[in-house]
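Following are the structures in question.
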Structure I
Amino acid sequence: MSAARRGAPDGRVWVFGYGSLVWRAEFPFEETRPATVDGFARRFWQGSTDHRGVPGAPGRVVTLVREAGARCFGLAYALAPEHAPAVLDQLDHRERGGYERLDVELELLELDDARQRGLVYIATPENSNWLGPAAPAAIARQVRSAAGPSGANLDYVRRLAAFLRAHGADDPHVFEIEALAAALVDSDPPRSSIPRRTPCDS
């Protein structure tokens, strides 16, 4: 993975989260701020075979793709200088399913729009778990059926959508996948309504 580690003048390293990191950081940090990254859009184009799916039946999780005029909302975490190397090693392991570090400019909100260099983990088409674009309905069907060691893929989508709503952030792609996947859940017949055949059934 890329070893870019440019941080703040105080020596802290900022890490930007836009997927599961926004609700499950699981590492020590000194502060967190709502933040945005310009020029990138969040998309469910990365396959997950170690968290929200399994080999042969991957889930779909988000990555960032370059898109002119786009802006991605998430959370930025400030890592203390003495903790940063260990935390980045931990994140390297967590994101080993196809993500690599990228050095980007963050806009820290609620701080007079302060700009700061930071790190973000993204998946690119070169990694083996890349799934790429697909019709929203197809993505929703995959999300509906996938699950892995970290839980159901649908739960991942719902948690991400809930985070965005809680912060008043709009992300049409995330909300569309959430709505389509929820519609598939609603259309599933209750198990009790499926008749069981017995030897007497004709």
Structure II
Amino acid sequence: MRIEIAPGAGALLPPPLTEADLRYPTGLDVQLSGLGIETCSTSTLELSGPESCPVDSFMGDGSAIAEFPLDHRVFHEAARIAIVRTPEQAGHLAMLFYVYDETAVSAQIVLKSRLLPAATPFGGLLAIEVPLVQSLPEAPDVSVGEIKLVLGPKDLTYYERVHGKVIRYKPGGVGLSKHCPRGGFPFSVELRFLGGSRASARTAVPCPKG
């Protein structure tokens, strides 16, 4: 999934992002995907990074572009995202998004998220909390220009011990339902920003031909 955030009319940058709700179609069940059979804690990520998390806690990856003003110019910095499963919150599957890279922003950020119910025609939503991050001392908070997320990438490999031997395998991942609703599989995103403004968008993945 790719989300691009454009500034409003007359603005250099969009305001800093604080929350994102990503709704997905019925039949797309992350909990039954086989992804994230172990968990990693927030403290482990903050102290040691994703390398210290169990391999079988990884659920996906992605990238982000941070934007910030400096001397009346807009600077863009790219970062990578590691997605890991973390212990459930109030009975809901929870994930952590670890945003990292050696950039001018010079920060590693942990975003918390939960899978929650959603009203029809959606099957659920991924609610992501986005902390405010200062670009430079005494400078404005960073804006988010783009987010790309992939759950269950093709190169993801898990390990299981069977009868004393370690077996490598690839988890099934998240697939769309075989039943495609009229108009395609619906997805939507709702974004909330510092100051209370909101933005939303909706799209649909076309039904497979034949």
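Bear in mind these aren't lab numbers, they're just calculated from the coordinates by the rules spelled out. As the structure is a computational prediction, the values presented were derived from the model and not from experiment. Cβ atoms are built from the backbone, for glycine too; each structure is taken alone.
Numbers for the structure displayed
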{"item": "Which entry (I, II) yields the derived value 16.0, 47 for Rg and Dmax of the Cα atoms in Å, for residues 55-94 alone", "result": "II"}
{"item": "Winner on Kirkwood radius over Cα pairs in Å once structures I, II are ranked, highest first", "result": "II"}
{"item": "Among I, II, which structure scores highest (criterion: FRET efficiency 1/(1 + (r/R0)^6) of positions 135 and 159 (r between Cβ atoms, R0 = 25 Å, to 0.05))", "result": "I"}
{"item": "Comparison of I, II by distance in nm of label points 7 Å out along Cα→Cβ at positions 127 and 183 - largest value held by", "result": "I"}
{"item": "Source structure (of I, II) for distance in nm of label points 7 Å out along Cα→Cβ at positions 15 and 47, computed value 3.7", "result": "II"}
{"item": "Top of I, II by distance in nm of label points 7 Å out along Cα→Cβ at positions 143 and 167, largest first", "result": "II"}
{"item": "Given -8000 for helix-only ellipticity at 222 nm (-39500 (n - 2.57) for each DSSP H run of 4 or more, over all residues; to 500), calculated: source structure among I, II", "result": "I"}
